[in-house]
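A short reminder: the numbers here are calculations on the coordinates, not readings from a lab. Everything numeric in this text was worked out from a predicted model, so none of it was measured. Cβ atoms are built from the backbone, for glycine too; each structure is taken alone.
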Structure P
Amino acid sequence: MGPFESNCHLVRPAGADRVWVVDPGDDANRIVAALRDRNWQVEHYLLTHGHMDHVCALADVHAVFPAPVAMHPIDAEWAFTDRNTMPPFYMTPPRAVPILRLLSDGQRWSELGCEYEVLHTPGHSRGSVSFHFPDQGLLFSGDVLFRDSVGRTDLPGGDTPTLFRSLKRLLELPDETRVFPGHGPATTIGRERIHNPFLS
C-alpha cells in the first residue's frame, strides 16, 4: 500500500466472516473494497507500530468498518501527531478513534476461535509489537523482521542494539513459523535464520 509499499494483512480464520486488519497504512479505498467484496466485517485493527505508512488509512477504513483499535501505548502517544510525518509522501495521520486495546508484552487474546500473543519487539520503534498465532504458526512482524533484511533504526525511536535483542527473541520461535512482514514477501523463521545476512 502507498508509496512505501507497506503490507496490510486481512487475517481471517477459516469459515469466519470477520477479520483482523493488520496495519492499514494507505490506499484505504483498496482495503474497503477488499472487505466489501468478500462481505467481511472487522474484528479488530491490529497495529504493529505507529509509523505513518502503517496507520494512515486507519481513519478512513474505520469510518466504514468500525471496530476497536489495538496498539502499544508508547507508539500511540505520537503516531497520530505532527511528529509522524514524511512530506511529501505522508502528512499527519488522522486519528480514527481512541486506542481501546493498549497492548503489552505477553498478552494473549482469544477471538474468532484463535489465540494470538503480543510480543513487544522494539528497536524499529519503541512501541513495535509482533503478533504471534502459535497454533497456526503465523507471525506478523511489522517492520522488525523482513525477508533477507531487518528494520531500519535511523528513524525517531529506533535503536540498533534493542532491535537485535528483539530479533534474537523472534529466532526462538519454531523454524516453520511463517512470517508476514510490514514490507516485502512472506518468509519463515527457519529461512531467515539461515539466509538473512543480518542474523548471522
Structure Q
Amino acid sequence: MIIYFLVAIAVANNLSISEIISAKDYALAQASKPIFGNYGLWFTVGLAIIATISGVIASVFAVSRILAMLTEMKLVPHSYFGMPGDIQKHTLVYTVVIAIFFTIFFDLSRIASLGAIFYLIMDITIHWGVFRHLRKEIKANAIILLTAIILDVVILTVFLIVKAEQDFIVIYAALLAILFIVVGEKIFLKNFRNEIE
C-alpha cells in the first residue's frame, strides 16, 4: 500500500491531471521523463514489461494447476486432443489458448473488466458456499462471510453500472461466458453422475 501511495504521489507531482489522463496506461513511465528524460521512460517501460510477463506467467501456471486439480476431481471435463503428457500440461495449453483468444478479440481494458466481473462473481459464490455448507465445519464467522458477500455485490453492481454506460459489450461477453460455464458444467456433472451410477 505504501509503495502504491508513493508511486501515486510521484506521478501526481510530475504530471498534471490532463497529462495523466492522456498518458493512461503508461502514466508512470511518462512521470519519470521530466526527471530522467528518455532513459527514465524506457527504463520504466522495461520494468513494466518484465513485471507484466512475470505476472502473466505466474497467472497462467496458477490457473492451469487449479484447472488440473479440478479435472482430477472430475469437476471439469477434459480431452487429450491427441496431446502427449499429463493433465497439467494439457491444462497449461488450454489456458494459453483461451488467453490468446481473449487477447485477439478484446483489448486490455475489456480483459481486465471481464476478469474483475468473473473474480467478484467467483468470490460471492465461494463465500456463499462456505456460508451455506462449510461454516460450522470450519468454524467460519458468519458476519465476515456475509459482509464480504454484501461488499462484493455492491462493488459488482457499481462496476456493472459503470460498464453499462461505457462499454456494454463487456457485460454481454461476461453473461455469455457465465451462461456457457454454468450450462456446460451442469451437463458435464449430470453425465458424469449418470456414468458412475
Structure R
Amino acid sequence: MISVRPKVAELVFQLYGRPLHPELFQTHARRIVRRGEKVGGTSQAAGYQAVVEITSAGHVVTWRYDALTLTEVCTAAHHPLPQRRRLLSYKLKGERHDRLECRGGIRYQMSFQLEPVDPEVFWTFQQELARDGEQQGMLYRFGSSGRMQVGALSYVNVEARQRSLLIQSFHTFPDDYAIVKSQSLFELP
C-alpha cells in the first residue's frame, strides 16, 4: 500500500488523557512495550504498557499505567479527533517544550522541533536515518508524492526502562525539505 504524508504545515502535536480509537489512524508499523507486573494479588500496577505506532502523518503513543491512559498524537490538523479530554494541543511549527503532572505523580514531558533545512542537508539526513533505522527502532518508508522520487521516512526509537518510557521520533517531509523531531518522556512516580 502506498501512502503519502500530508504537508508539514498541516501538522499538530496533541496529548489526550484517554485512549483513542485505533480506526482513527492508518497504522504502518506497531510495537507494544510492557514493563513491570502486578504487585502480589493486589490491583496496584507496578509497571506500564505502551503501544507505539507510526501512522500516515506521524505517530501515536498510547501509554497506560494502572487506571491512567495518556495518548500522544502527531497528525494532520484536519484529521478528525475528539476534543474531549485533550490535554495539550500545538500546531507543529518552530520549537516547543511542555510538561504535565498527572494524578498519582505521573509525569509527562515533551519537546518537538520543526526544522526546515537545505536540500543537501535533508537528503544526507534522510539517507542516514534510513541506514540507521534498518538496524534499530521502528522505520517506515512512505511512497513518493510524485514531486520527489524518494518518499518520506518515519523513524521511532523506544527506550523502555522500569520506571520510564522515552520516545524519540523523526519524520521527514521531502516536498518541504523539513524534519520533525520529537521526544517524549512518560515517568512513573
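Below is a table of values for the structure above.
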| read-out | value |
| --- | --- |
| Which of P, Q, R yields -29000 [helix-only ellipticity at 222 nm (-39500 (n - 2.57) for each DSSP H run of 4 or more, over all residues; to 500), calculated] | Q |
| Computed 21.3, 70 for Rg and Dmax of the Cα atoms in Å - originating structure among P, Q, R | Q |
| Among P, Q, R, structure where mean count of other Cβ atoms within 10 Å over residues 135-142 as derived comes to 21.1 | P |
| At a computed 1.8 (distance in nm of label points 7 Å out along Cα→Cβ at positions 63 and 103), which of P, Q, R | R |
